[in-house]
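Q: In structure tokens below, several structures.
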Structure P
Amino acid sequence: NGIILAEDGSKMSKSKRNYPDPNDLIERTGADAIRLFMINSAALKAEDLRFSEEGVKGIVKQVMLPLWNAVAFFVSNHNADAAKGQLNWKPGQEVKSDNELDRWMLATLQDLAAKVEVEMKAYRLYNVVPAVIAAVDDLTNWYVRRSRRRFWKSENDGDKNAAYATMYKVLVDFSKILAPFLPLLAEEIYQILVREVDANAPVSVHLCEFPSADKSLMDEKLVERIAMVRGMVEMGRVIRATNNVKNRMPIASMTVVAHGTEEKNVAETMKDLILEELNVREMKFLEDETKLVQLSAKPNFLAIKAKGPDYAKNMKVISAKLNSLTVDEIKALQAGETIKFEFGEVGADCLMLNRIVADGMAVEANQHFTVALDLKITDELRRACVARELVNRIQNRRKDQDYAITDKIEVTLFSASEVFKQAVAENEAYIAGETQAVKIAWAAAADGLEANDADGEAFAFTTVKA
């Protein structure tokens, strides 16, 4: 192992007190966070480590809190449904789901289990944490968020049971995979989800078999498709961020250029999901990327060398050809054509593409898609944003009042803003559905109501259980 240094790179010294007190740090962040931070550090590569408390806090923020919140989400929904007799599923039942989201999450879990097993056998512990962080993000920022309505709906149908069965298996297997790295958190999750419902189960997660990847649940193509979708969504969010357009502001349309047949199929079949994620009303397709960006290319030397010694020997010939490509020739390579030489052929995989965005355009691109957003905000779109902001305020109020997830509420509003009133009138069904409000009423004055604002429009409100 490498040497652990103070954050400024100097040697840790008792006289200088240039390090956080270990016991105090454990009190603030927990021992698991310190353990995982150290496993993920340069010290395990025999390099010097500058110990940082912020790095430890980052582990809490990126891994531990999101995972714990996912467990809390599952348990609270399960208990609420069980109390109302709205659940046929029981822990331990076999997972059988046709839902694409379930199949993707289960496939992602198998990929994680396989990677962790490979890296642990080779004692490359530092390669495990990035994979864990990515998998926790998949679970919390995609699966749980995209599945919320499946857990919330009152119908006790097969899809709801499949969501419960899938998330239960994922969380339990997560606790086993993470046991060597987060032993205390993994134990707590295991005790809540397994031991409390099955007295015959092993008494500790650390006595369980480490979960090997189940090949029957793997689905490389589906994982790739969802990765493409998430890449497109991320580009849309980058466009919003760089242009200071908040996520709750609806956008009229987006234009997509797919860089291949599979990409086009993914965008078309998952259009509704993408539009909902990006809060966009319409998706338009464009065949010619050059209407959005100026396209150029240069050789990808590493990819060319990897094709074999004949390609490496003829690098100058290949480079001269690739450096002189026209836009039409670049597009032909993207479509699957190749350039033939005496010693072989090269395709789009040997190119590094460069896209220059015209001034005033809101465009992002990756290897699969070029995406442009129409950022013109109409009065109607702004009122829809006001409605979304109101939903956020009501949801925060529900949390503050400690309402159960299934509790129905009544909302009382007051506002002197005509924009706010029209926003509520146009979006009342959406507001009620998102907040589980059975009644939205208007008060004659703001007396006794909590003052707030939605996208700059002042209002006052209160909520009570229905």
Structure Q
Amino acid sequence: MGWGTTRVGVVLLAMVARASFADAADLPAENAPEAAPPPTNCFSSLWTYLNSSASDCPLSYAGITLYGTLDVGYGYETHGVPENPSAGKVNYGIQKNSNNTHWLLSPNALSTSVIGLKMEEHIGAGWSLIGVVEAGFDPYSGMLINAPRSRADNNVNALANQTANYNSSAAGQWDNAQGFIGVSNPVYGTLTFGRTNSLALDALASYDPVASTAFSPFGFTSSFAGFGNSPTVRPNTAFTYRLNVGNFRVAAQAQVGGYAIGNASNGQYQGQIGADFGALSLDGVVNWTRDAVSLSSYTGNPPSGYDVNSVLKATLSNSAGVELMARYTWGPVRFYAGYIYARLMNPSDDYANGFPTIAEGIFVPPGAATSNAYDVNRIFNTVWTGVRYSMWSNLDLAAGVYYRTQNDYLPPADGVCTGSGITISSSKCAGSQGAASFLIDYKPVGRVDLYAGMMVSDVWGGFANGHLYTQNVDPTVGLHIRF
């Protein structure tokens, strides 16, 4: 509190001093043309601040900028669960534990609330030193998002009695969103190292017509961008290089190190190529991940001999995949379409003796890691399309349709698939999941969004195995503020 207040105070004092100096030094000479009026001080009132943009009015000092977002909402779910203060969101999309109808506080429905610091310091010859430290939090509990903790909280709860819990890369770290440092040059590109978004995650967000946590399956779960594994979308120790040449762009990313230094895999490598041809934008990303981790709770049956707050189960896999995306702008309308192919295979290592998770204090005990889930490879195919219409300069309407399928990857030795819906015999049976999404986003002033939306999400076949229900509808309204 003291440090932040001091920094803001220094910024305000510097602006006042600079304005006073300008008034004294730049008085017009006699008979000179009348000078243009000075720009409005965006800190002169709350209204002028809210009606500015983050770039026009940053909270900066000595090359460091404080920034953040706050996203609060309220909604209804036809089949939801109570909020968990560590989860950072509720069941906007259908989940196994989705159960009763709920009116509930709905955090981070448009995007995740974050607070962060970013640095840009020019060091000469066109080069800049850059860096970001950013943490996502639940605006109602004030807690840093910790998905593994939300799962451990439900180790003692049967499926029908669970609170919200997810697989995610955010695990209570002080940089659970991003934390990297690097150098940038307009000619030679940008190179960073540290905790950063995967190329697939950033690219997919740019080609999502609805682009929100509550109203898009891509925003609700990172398993799409993670090629089947959500926690891998933010490698903790990755080198990332990006370069723009004319209307083309390329990027490469390589994770170094594994579980012991905060990663959710033992190696991840991605490459990207894209281009803009007038109103048409195209991008493609390829991926290879080794020993990716998908965590799950014990669902009312915790193992004896362990603290139930410190253990989780895991399914390990190697994954490969590709994203192909397109966007076309026609006046105020943008059209989107894309395709994702993902293949999950048995991991390179079995970790029979257990390993630490990305959340401090939570581990996978010996015998709790499944390494043979994909004796028959699991294959996902995802397609989507949608449109975003800027009706006014401050009002967007968006809609999207998303659909993902999986193959029948049940080994012959395990029999054949029988049944349907939630009674289908195995989660390894062929199946699909889909969503239809709608969003209204109104910006009454520059830093504020008032929004309303809804996602109808469904599961069929193997995706429905073990679920309590197969559909959720989540009409939600909210307020999103940037600073």
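Quick note: the coordinates plus some simple rules give every number you see, no bench work behind them. These numbers were taken from a predicted model, which means no experiment stands behind them. Cβ atoms are built from the backbone, for glycine too; each structure is taken alone.
Q: For mean count of other Cβ atoms within 10 Å over residues 218-225, the calculated result is 25.5, so let me know which of P, Q that is.
A: Q
Q: Suppose you compute log10 I(q)/I(0) by the Debye sum over Cα atoms at q = 0.09, 0.11, 0.13 Å⁻¹ for every structure in P, Q: which one lands on -0.84, -1.18, -1.36?
A: The correct label is P.
Q: Then there is this: Given a value of -14500 for helix-only ellipticity at 222 nm (-39500 (n - 2.57) for each DSSP H run of 4 or more, over all residues; to 500), point me to the structure among P, Q it was derived from.
A: Among P, Q, the structure yielding -14500 for helix-only ellipticity at 222 nm (-39500 (n - 2.57) for each DSSP H run of 4 or more, over all residues; to 500) is P.
Q: Computing mean count of other Cβ atoms within 10 Å over residues 258-265 gives 16.2 for which of P, Q?
A: P
Q: Continuing with this model, one more query. Out of P, Q, which structure matches 3.0 when distance in nm of label points 7 Å out along Cα→Cβ at positions 418 and 450 is calculated? Kindly include the intermediate steps, with their values, before the conclusion.
A: Working: P: 3.0; Q: 5.7.
Checking each candidate, the match is P.
Q: Matching task: 1.06 is the computed value of Rg/Rh (Cα atoms, Kirkwood Rh), for residues 210-305 alone. Pick the structure from P, Q.
A: On the way: P: 1.06; Q: 1.09.
The structure behind it is P.
Q: Further, regarding this structure: Between structures P, Q, where is mean count of other Cβ atoms within 10 Å over residues 90-97 highest?
A: Looking at the calculated values, the largest one is Q.
Q: In terms of distance in nm of label points 7 Å out along Cα→Cβ at positions 66 and 186, which of structures P, Q is highest? Working shown, then result.
A: On the way: P: 1.9; Q: 3.1.
If we compare distance in nm of label points 7 Å out along Cα→Cβ at positions 66 and 186 over P, Q, the biggest value is for Q.
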